[in-house]
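Scrolling down, you'll hit the structures one after another.
Each value in this text was obtained by applying a stated rule to the coordinates, not by laboratory testing. Small disclaimer: the values here were computed from a predicted structure and weren't measured. Cβ atoms are built from the backbone, for glycine too; each structure is taken alone.
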Structure 1
C-alpha cells in the first residue's frame, strides 16, 4: 500500500441481513412512529432512525436492507435498534444476524490535479460528458469499484463491499492516475 497521499471518508454503507423470522409489518407500523408502510406501493416497511441516522427497509420475510450508516459499527447499532423495535410488538429475535455489505460509498481528495480530457483518452472504461456533468466516470478493471473523478482531485468511489477493498481500489486508481500525469 502506498503512503497516504489522500484522505477518504465513508459516506454511506448499504447492508442487508435476515432475521429468520416473519415480521407483521402492519402491526409494526401501527406501534412505531418512525415508520412508513404502504403495501400497495411497496412491499417493505420504511423505518427511519435518528441515532445513528439511518433508514431501513424491513420486509415481512425478516429481510432487512439498511442504508445511511458511515461505519460498520453504526450498521450493527442500527440492526440492533431494529431488533429492539420489533421486540416492542412481542417478537423476540433469537439469532445474531449476519450482516452483508452490499455497497460502500466514499469520497475524498487524492490531491492531484486531473486533466479529465486526457484521462478519457488514456483510460478504458470511462464516460465523460462535461456538458452534462463535471466528473469523469471510471470503472476500475478487475474490481467492482466505480469512481467519479473531478479535475480538482476530488473523488467518489462506489461499488466496494469492504473497507479493505475500498482502500485497495483507491490505492490502485491513485497509482494509475499518478502514472498518467
Structure 2
C-alpha cells in the first residue's frame, strides 16, 4: 500500500486558478490517455480537502453541473474540513478534521492493501508529507501557465530530493511525471 498524490498542474505549478477553476485543464487532453485508468484500479481509499470536495459538488454531481454525473468513486473517501459540508447520498464519504496521522491509519485499514489517493489540494497533501506519509507524486504538467492560483504542493522538499521514476508525453498537452518520495536517512 502506498499513499499517492495524483493530480495535474499548469506549467507554472498551479492546480487551480485563484477562484478554484479547473477549466484550463479540460482543453488539454483525454484522461483516458493518461495513467489514470490504471492508477484508479489500485486505489482503495481517497482523501481530499474541502475545496476539492466543494468543486466536485458544484461541477460534477450538483444540480448546477453542466454535465451532471453521480459520485465517481466507489472507494471510501475522507473529506478534510473544519466546516460542516453536505454529504452525497449513497456515497461512502467520511468527514475528518485535524491531524492527518490517525485518519491515515483508518484510511489504510479501509483500503485493504490497496493504495491511498490524495486527490488534493496541495496543502492537505503537504500535511501528509509533513507526517512522512506521502510515498509518490504523479503529476500531469499541462501546456498552459496560469500566472497565479492554488499551488501544486506548498512545501519545500529539497533534502532528500524527489526521485524521478518515469516521464512520458501524453498527447500534445501534458508531460506525465511520477516521483517517489525519498525518506530522510536517520542519523545515528
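To test your reading of the models, identify which of 1, 2 gives -1.13, -1.29 for log10 I(q)/I(0) by the Debye sum over Cα atoms at q = 0.21, 0.24 Å⁻¹, for residues 9-64 alone when calculated. Label of the originating structure: 2. Out of 1, 2, which structure matches -8000 when helix-only ellipticity at 222 nm (-39500 (n - 2.57) for each DSSP H run of 4 or more, over all residues; to 500) is calculated? Structure 1 accounts for this read-out. Comparing relative contact order in percent (Cα under 8 Å, 6 or more apart) across structures 1, 2, the highest figure comes from 2.
Calculated for structures 1, 2, FRET efficiency 1/(1 + (r/R0)^6) of positions 49 and 145 (r between Cβ atoms, R0 = 25 Å, to 0.05) is largest in 2.
When mean projected area of the Cα convex hull in nm² is calculated for each of 1, 2, the greatest value falls to 1. Each of structures 1, 2 was scored by distance in nm of label points 7 Å out along Cα→Cβ at positions 25 and 57; the highest score is held by 2. Suppose distance in nm of label points 7 Å out along Cα→Cβ at positions 33 and 129 works out to 4.5; of 1, 2, which structure was it derived from? This value belongs to structure 1.
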